[in-house]
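Each value in this text was obtained by applying a stated rule to the coordinates, not by laboratory testing. In this text the structure is predicted, and so the values were computed from the model without any measurement. Cβ atoms are built from the backbone, for glycine too; each structure is taken alone.
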Structure P
Amino acid sequence: MLDISLTIFYTFIALGTLVTFHEFGHFWVARRCGVRVEQFSIGFGKALFKWHDKQGTEFIFAILPLGGYVRMLDERVGDVAPEDAPFAFNRKSPLQRLAIISAGPIANFLLAGVIFWFIFLGGERGLTPVIGEVKPTSIAQQSGFESGMEIVDIAGNPTDSWASVSRELFDYIGTSGNIPFSVTYPDSAIRYELLVPVVDWLAKEEAPMPLRTLGISPPFVLDSLSISKVVEAAAGDRAGLLANDQLMAVNDVAITSVSVFIDQISESTNESLKLSIERLDADGAVSNLDIYATPESVMREGRKVGQLGIQLSSSVTYPESLITEIEYGPLSAIPRAFQEVVDNCIFVVKSVGKLVSGNLSPKNLSGPITIAKVAGDTARSGMDNFIRFVAILSIMLGVMNLMPIPVLDGGHIVFILVEVIKGSPVSERIQLAGYKAGFAMLISLMVFATFNDLMRPF
C-alpha cells in the first residue's frame, strides 16, 4: 500500500511540475503580448483552491493535477466587450500568436535543460564500449565480434560509451541491410570493419534491446541478483520464491549475467529448474535454499518462451579502467545540457517516426500507468534518477505537443502558418472539424496506450 501511495505521489509531482511549467510558458508570453488571461488552471475537475491576481486572472488548483490549461480572452469563444477587444488572443498578430502557442513546449525544453545543467554540475560518468562477452551462436559472434574489442564507431558516428552505442543502434530498428561497425583490438590503433546483417530488425519487439539481441555485453562482475517482486499465482510464486530472495545459481551453475539468466528462463518452457537462493529470515539469519521452479510457457512475439513471473534487481561492478569521468563547471555544463536536450528531442522524434512508419512495434506506446510506474521506480532508486526522468518526460511532453494535430499546440501553429500563407484565417468550420478529429485521435491513442499498459506484467 505504501508503494502505491508513493507511486501516486511522485506521479503527481512529476506531471504537476511539467504541466505547471508548460502552462506558465503560455501564460507568461500571453501577458507580454497584451492578451488578457482569464484562467490559469493546474489540473481538472473540482477546484481545491483558487484566487485572483490584480489583473483579474483566476488561478485554479484542481483535484486531478494530470493536465492544465490557460484560458485567454478570445472573440471566437464568447462575446467580448468592444473596449476589451484589443486584449483578445484572436486580435493579436500571427507572430504574437505563434509566440504564445510555442511558449508551452519551449518552457518544457527549458525546464529539461535546467535539470540537465544541475545534473552535469555533478560530473558525468560513462563506460567505454569494450566488449566483455559475446554470446555463443549470436549474430555478433557470427559477424566476427570478439571479447576485448572496442566499438569505436557505427556507420561513421563515434561511440565513446555504451550509451552512445545504444543510441546509434536505435536508428537501425525496423531496417534491413548491414549495420557497419568499426572496432579495434586492445593496444592497437588499427580499425577493422564488421558488418552485422539484419532484416526488419526488432520491428515487432516490445521494449527492443539492441545490445542483448546482438549478443554482446560490457565486461562486468555481477555482485548480486535479487527478486524485487513476485507476481501472485505465477510460476515463481507457486514454486515458493519470495521478494528479496538472492538468486545464486541455476542447476548448480553460478549466475554471472542477468541476460544469461533471463535467456535460460525463456528457453526452459515447462522444464523444471533448480534455483539456488539465499534468503534472509526475520531474525537476520541467511538460509541457503534450493527451489525447483518450472517456467510457464507464454506466447511472446509469435513464439513460446518461459516465464517465472518475477521482477529482478541487480548490482554490477565495472572495471575502473573503462569508466570515464568528465567534470563540468557552471559555464561548460550549459552546452552539455543543451546537447542532451537536443539528443533526447531527436530520439523522441525518431521514435514517433518509427511508430508511424511501422518500424517500431505499437506495443511500445506507453500510457499513464507505465508513466506512473516509472515515476515511482525512479524515485525509489534515487532522486537523481527521478529528476532525470522528469527532464526526459518534459522533453517528451514538449515534442508531442508540437505534433501537427489539432487541439495540440502543433495543430494551432499549423492553422496560424496557413493563415500567414493564404492571408486570411482558416475558417472556423474547418478548425472545428480539425479539433474534433484531433480530439478523437488523442482519445484513441490514450485508450490504446492504456491497453498496452494493462497488458504489461507489472
Structure Q
Amino acid sequence: MPKLLLKKVLKKIKPTKKETEREQQAAKEIIEKIKKIKGSHIDVMLAGSISRQTNLKGDKDIDIFVLFDENTPAKEFEKEGLRIGKNVFRGHTWEKAYSQHPYIRGKINGFDVEIVPSYKVEDAQKIKSAVDRTPFHTKFVQEKLQQNQKDEVRLLRQFLKGIKAYGAELKTESVPGYVTELLVIKYGSFENTLNAMAKWEEKETIDLENQLTKQEAVKKFNSPLIVIDPVDKNRNVAAALSINQFARMIAASRAYIKKPSINFFFGKKTKALTAKQVKNFLTKEEPIIVETGYPKALPDIMWGQIKRLAKQLTATLEKEDFSVQRHSEWTDEKKTIILVFDLKSNILEKAKKRTGPQVFDEKNSEKFLSHHKNPLSGPRIENGRWVIEIERKNSSAKKFLAAEIKKLKKTEKAGMKKSLNKKAKILTEKEILGKYKKEPEFREFFSTYLKGKEEFEFY
C-alpha cells in the first residue's frame, strides 16, 4: 500500500499542534471549573478520543466524566450529576440527554461538550451503570496503544468513515471509536488491520486478553464480529455492528488492497440522479414511501425506533405475501421520517391458493374441508392433497400499509406514536418528486438508495 497516499490522508485528518493545544486547554478549563464546584463528587477526568490522542481533525467532542463514590445513592448521583453539568454550562447552550441515566451536553466555545456522571468502581465487571466502564477503557488504551499507533487509529477511523461504516450511533450500525483502537492494538497498524479485515469470516472473534475461547465467545454473543471488551469479558464492544456493515468492511478492505485510492477515506462525490431519472425509477420500480413527522426526541432513541418499525412493517408485509425486495429508512432528525419499501409487486391476485392435508389423512381432511365450506374455487385434489382458492383479504400493499399505520398510531412506543400522529401518509409519485427537487438531504439519500450500489467498488 502506498505510503505517500497514507501520508497525504494523515495530513488531512490529523489535528494540528495548535488545534490540539486548544482542545486540551478547553478540556482543562472545564475540569478545573468542576473541581471548584462543591458537591459529593470525588474526582473528574477527561475521556474519549481526545484523552487518547486518536481524535480526527475537526472533531470537537470533549467528554468529561464526573466520578462519584460507588456507594452514592442513585437519586443523589443523578441530582448531583445534573447540577454540576448545568453549572458548567451556565451562559452556554445545553440540553439534558439520556444514557442509562440523564446527563448534560451542549456547546462551549465551539466544542461539543458532555458532562457525564459516573461511579468510580474498582472492577469493570462490578459496574453500576454502563458508562462506568469508560474510565477503564481510557486506562487500557493509554497503556496498550503505542505513540506511533495513534495515527494508525486515525487512518482506520477515516477509512471506516469514508465507507460509511463508522460510529457508535444506532443510525450507522457500525463500530465505535474504541473498537478501532482495539483493532490497531491487535494488528499493529492500519495496513495490517486492513489485511486482516480482508480475510475476516463471520463470527470473527478478537479477544486481546484471552478471556474466552472462540467457542465460548460465539455461544455467548450473537454478532457477526465479536470483540471482547478487555476490561469486561461479558461485553462485546462490536455488538452494534450489523451483518451488512461487517460485510462492507471486508469488501472495502479487499477493494482498497487491490486498488488504493484516497476516495476510500473521503468518499467520492457522485452526481445525484436527475428528476427525470427518478421519475423513470418510480415508474419501473414503484417503491412505497411512508412519510411521518419527527417528534421532539433524541436522534439515537428515534433511530432505534425507526429501524424497529421498518423491520416490523417489512415482516407484516411478508406475512401478507407481499415480497419485500429491500427497504430503507431516513430522517433529517428535525421534521421528517421516511420509510421506503421495494416490493416484488404492489398488487397481488385476489385469489389465494391454500394447500391442505393429504387425502389419506382423514381426520385433518375433515377439519380442513369443514373450515373452508365456501371457497372461491375447489376443493380439489392436487398431488394427493386437498387444494382450495380463497379470497385474499389484502391485495393492495399501499392500502394494507395505510391500514397498518393507522393501527400503529395507537399501539406504538411514545416517540414513534407521536411521529405517526404527525400526518403519517403514503406519498404519491408527485409528492415524492416534489420532495426530491426541494430537499437536498432527501435527494442525497433517495438517489443513493435508487442507485443501490457500493460506491467503493467503482473507485
Given structures P, Q, which gives the highest value for FRET efficiency 1/(1 + (r/R0)^6) of positions 241 and 369 (r between Cβ atoms, R0 = 25 Å, to 0.05)? P
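So Rg/Rh (Cα atoms, Kirkwood Rh), computed for just one structure, reads 1.02; which one of P, Q is that?
On the way: P: 1.02; Q: 1.04.
Only structure P yields this read-out.
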Once distance in nm of label points 7 Å out along Cα→Cβ at positions 33 and 257 is calculated for all of P, Q, which comes out largest? P
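Out of P, Q, which structure matches 1.2 when distance in nm of label points 7 Å out along Cα→Cβ at positions 145 and 217 is calculated?
Numbers: P: 1.2; Q: 2.0.
Of the structures listed, the value fits P.
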Structures P, Q compared on relative contact order in percent (Cα under 8 Å, 6 or more apart): the greatest is P
Out of P, Q, choose the structure whose coordinates give distance in nm of label points 7 Å out along Cα→Cβ at positions 297 and 321 equal to 3.4 when calculated. Q
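Computing mean count of other Cβ atoms within 10 Å over residues 9-16 gives 15.8 for which of P, Q?
On the way: P: 18.8; Q: 15.8.
Label of the originating structure: Q.
With mean count of other Cβ atoms within 10 Å over residues 177-184 derived from the coordinates and found to be 17.8, which of P, Q does the value describe?
Details: P: 17.8; Q: 24.8.
Going label by label, the one that fits is P.
For Kirkwood radius over Cα pairs in Å, for residues 97-232 alone, find whichever of P, Q sits highest and give me its label.
On the way: P: 17.7; Q: 16.6.
Once Kirkwood radius over Cα pairs in Å, for residues 97-232 alone is worked out for each structure, P has the highest.
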For structures P, Q, which has the highest computed value of percent of Cα pairs over 22 Å apart, for residues 305-384 alone? P
